[in-house]
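Please find the structures below.
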Structure 1
Amino acid sequence: MNFQESFSEAWRKRYGTEPMDEVPDLTPFLRHRSVRRYSDRAIEPALKSALFAVAQSAATSSNLQLWSAISVTDPEKREAIAVMVGNQNQVRRAPLFLAFFADLNRLVQASRAHDEAAEAAEFTEFYTMAVVDATLAAERLVVAAESIGLGTCYIGSLRNDPQGLKDLLGLPDRTFGVFGLCIGWPQPEAKEDIKPRLAAPSVFFENMYADADTAEYNARMAEFYAAQNMPGDDTWSLKSAKRSRPSALGGRDGQLEFLRSVGLLLR
């Protein structure tokens, strides 16, 4: 395992260019990569508690805190989720697996205790706020975990079977599993590398939006695919286009119906 790139090394892996200047204090944030292989080393309870506190320290819209997370420790439930998300071994093996939820149930319960109907919880805006809250909390936890040497991997396929997840974890209405998160100490032989990203001018604009030219990025990603022994016949653009097909949704095409069945996105 060598996750100790310098600022310049990490920058080159992200963008294929030299940085304007070194900013050493930000180096750990450039080193992010998805880690899927973990050692058997446990995460101590005090560290878990601190990581959870970090997550709760993230920004949250109007302090509503419209998210929750479940630590799945029961082996049978963990196995069921591993199968549910496409047979992913990192879900089985991670010392810590968290399922993050958009959670409007708590708000509705609090509102009803004060004879308020909480009708706004039915609106798209509140669902959006809940998803943003969950994402901000998880990413703050990830950044903190990586800063002390832990590896992380998001599991978007937690959304594959929302009804199955609801039944498995006893979720109330007005909640939705947004993603899972694996956390653990990387195996010493783990070799996950920093994945290139689009050139900054393709993402960060000034004053007005502009369409991006992805040809240069396609070339860099082709080199990355080859270095990682990944199938690289398709360009990044073509892979992305294929990913946008309804057939690639992995069962998530019925998500809107499920969300409405649990009282979300009604208006």
Structure 2
Amino acid sequence: MLQDFNFHTHTSRCGHAVGTDEEYVKAAISAGYRRIGFSDHAPYKGSSIKGIRMDWDEIDAYIASISHLREKYRDQIEIHIGFESEFFPYLLDEKKELSEKVEYMLLGQHHNDPYTIAVDYFRENSEEDILVYAEQVCAGLDSGLFTYLCHPDVIMMKQRHFTPACERAAHMIGAKCAETHTPVEINLRGVQKGKKHIDDGMQYYYPNHDFWKILSEYHLDCVYGVDAHAPKDLLDLSLYDKAHEELKDLNLNFVDIII
């Protein structure tokens, strides 16, 4: 295993992950992880989108469940409680309130509006949308609320070309991560999805080599994130090797994360 911790773990509360909280813990122990962090998709006040994220009124039960498991398995694994969340400046106070309920927050920008999933970044994005994504990520990094940035190249999931906007977005995000000293994640869920056809061959959905080549120019601290949506995801340690092989020619600095 290339990393003995994983802080990117979801639960069934988001509606698109499966398994009980305890099954994730048992899988992490079986795989040899020393630390695991739960970071399910964060809720928004007054917004309920089933199948995407938990509701606000589920927060207490989420924290109670993970806290119980932390005590139950304290002699076998270290367990932490967090959220993965988008960032929108006009909801800064709400995001601060949420961050105070948990130990850590991960920045994962999936949508360009907190109250709808009509426009997300898991598609072939326009040049304008790509730059909006980069601006939103940079605003989140400036907030100081996040332990690290998840899947910075998520916008590349359905892109067939590495366009000028993609290049600009990578530079914007790389520069801001360097400025704010925020580690950035190589997301293994994109590896798990396999490879897609692009004009000049095959490419993982993410990590995207062109995007990461630019990020590497900023000498950022890096971590791996399983982005587990099922307990079995934590058991597939081959994902680390595949991601490493994809980016092995880049000078990446991997770090430990202390929560």
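Derivation of every value follows stated rules applied to the coordinates shown; laboratory data play no part. These numbers come from a predicted model, not from an experiment. Cβ atoms are built from the backbone, for glycine too; each structure is taken alone.
Suppose distance in nm of label points 7 Å out along Cα→Cβ at positions 179 and 235 works out to 2.6; of 1, 2, which structure was it derived from? Present the calculation step by step, with values, prior to reporting the outcome.
On the way: 1: 2.6; 2: 4.5.
The correct label is 1.
For structures 1, 2, calculate distance in nm of label points 7 Å out along Cα→Cβ at positions 83 and 195 and state which one comes out highest.
Numbers: 1: 2.7; 2: 3.9.
Top value of distance in nm of label points 7 Å out along Cα→Cβ at positions 83 and 195 goes to structure 2.
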Supply the structure label, taken from 1, 2, corresponding to percent of Cα pairs over 36 Å apart with the calculated value 20. 1
Which structure, out of 1, 2, was FRET efficiency 1/(1 + (r/R0)^6) of positions 67 and 155 (r between Cβ atoms, R0 = 30 Å, to 0.05) calculated from, if the result is 1.00? 1
Identify which of structures 1, 2 gives the largest calculated value of mean count of other Cβ atoms within 10 Å over residues 163-170. 2
To test your reading of the models, identify which of 1, 2 gives 19 for relative contact order in percent (Cα under 8 Å, 6 or more apart) when calculated. 2
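Work out Kirkwood radius over Cα pairs in Å, for residues 91-218 alone for each of structures 1, 2, then name the structure with the largest result. Walk me through the numbers on the way to the answer.
On the way: 1: 17.8; 2: 15.1.
With respect to Kirkwood radius over Cα pairs in Å, for residues 91-218 alone, the highest-scoring structure among 1, 2 is 1.
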Calculated from one of 1, 2, log10 I(q)/I(0) by the Debye sum over Cα atoms at q = 0.12 Å⁻¹, for residues 3-58 alone reads -0.46, and the structure in question is 1
